[in-house]
1. Comparing distance in nm of label points 7 Å out along Cα→Cβ at positions 34 and 66 across 1, 2, 3, which is largest?
2. Using mean count of other Cβ atoms within 10 Å over residues 26-33, single out the structure from 1, 2, 3 with the greatest value.
3. A value of -6500 was computed for helix-only ellipticity at 222 nm (-39500 (n - 2.57) for each DSSP H run of 4 or more, over all residues; to 500); which of 1, 2, 3 is the source structure?
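Read-outs throughout are calculated quantities, based only on the coordinates presented, and are distinct from any laboratory measurement. The shown structure was predicted, so the numbers you read here are calculated from the model rather than taken from an experiment. Cβ atoms are built from the backbone, for glycine too; each structure is taken alone.
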Structure 1
Amino acid sequence: MKAEHRFKAVIDTNVWISAALSNEGPPATLVRRVLIAGVPVFSTPTFRELETRLWKPKFDRYLSMEARRALLADASGAALWVDIPAALALQKFSRDPDDDIFVQAAIASGAPWLVTGDQDLLAVAAIDGLRIVTPAQALRYREFTSQP
């Protein structure tokens, strides 16, 4: 599939980690679909959050170091990387300020999708051109179900 025909999606840290912990269920299906037919979007802050959370000792019994390194390398290599303009970085969207980085990455990249399980992000007021949805909700849309 040509790059210009691929859809962009910001995937929240909780979805990446859920997909890594279980290859079944909506998070894993969603991540696979984005990697096959779309392109994940990262900014430096969103990727840093994924790295930081993924290396927490609580995941040691579930994910090998090799699996974590592979996830980070694969996600990074497949991603569209965006810089957040200073004016956008100052804007607040979520009731949890730590979640603003995901909305900012979506806006900066023009991604029409932000996929999350985080209730603070799901409660963000409507933003033109951006759908903030759970993995299960996203999988109901054509972009996430059609073959490349």
Structure 2
Amino acid sequence: MQSRSSSALDRNVLLLAFAWLVALVATLGSLYYSEVRNFIPCTLCWYQRIAMYPLALMLGIATWRNDAQIRPYALTLSLLGLFWSSYHLLELWMPGLAPSVCKGPIPCNIEYMPSFPIPLQAAIAFLLISVALFLVRPARR
């Protein structure tokens, strides 16, 4: 029979591994879109990448070390990314909402994949990571 702390550790490792896998797939997917498919990222896409790329690294290390203490830092980045991807979706659905943010060579309301918008993909990834991190329970001191 497993002790309560052992099962909590196992649960945390699984949650961290899930969050890391989602962040890794999202990071590799964004690199695929820009480097293989030649989709040029807009300003809001870059903000989302700024939140996602470190998550792939941080959560990978946290999973490997079984370090649930990463939770507040990773959760902050994930929620920030969720905010930016949600804002980006609003800009897609209501063009002109973010005129001061979306200055650059690529407008933020151009969507390369209208059937499954990239900001929606990012929002789902950030939401999955956030839920997993909410469920992680760091050891009490």
Structure 3
Amino acid sequence: MKVLVARVHKGEVSIAGKRLSAIGRGLAIFVSLEKGDNGAKLERIAERVINLRIFENEEGKMYYSLKDNNYELLCISNFTLSADTSKGRRPSFEDALGPEEASKLFADLVSILKSKKIDIQIGAFGKHMDINLSLDGPVNIMLERGD
């Protein structure tokens, strides 16, 4: 599993010109599910995302988490994060889970995050989306399998 965490001022997902979801200040996360991912890994990554201390305090130091300040979360599936570009010019997605399994695990991750009382919005799994983010910083952090 790979999760790209982006600190944002706001974010919005649209499909064919219609707004699907939007958030204010918080995090946008892009989630790629891979072979070997399971419920235990989802639980761990959910805890990491909501408790990652990447929001600044009065002194400008990264001190607060999403949960500390009740910020919002935009969760978007993004299998291309699993791209292997080590050979040739065309990325390989062999490590990415197939759509059926990934869809189920993505829904499970969203359920876990909701159970943590996080204000969450989601993109549309497997759809082409227009994603507009106002990055804050920018602060972008990659969480991977061991995180």
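1. Values: 1: 2.6; 2: 3.6; 3: 2.0.
Max of distance in nm of label points 7 Å out along Cα→Cβ at positions 34 and 66: 2.
2. Going through 1, 2, 3 one by one, mean count of other Cβ atoms within 10 Å over residues 26-33 peaks for structure 3.
3. 3
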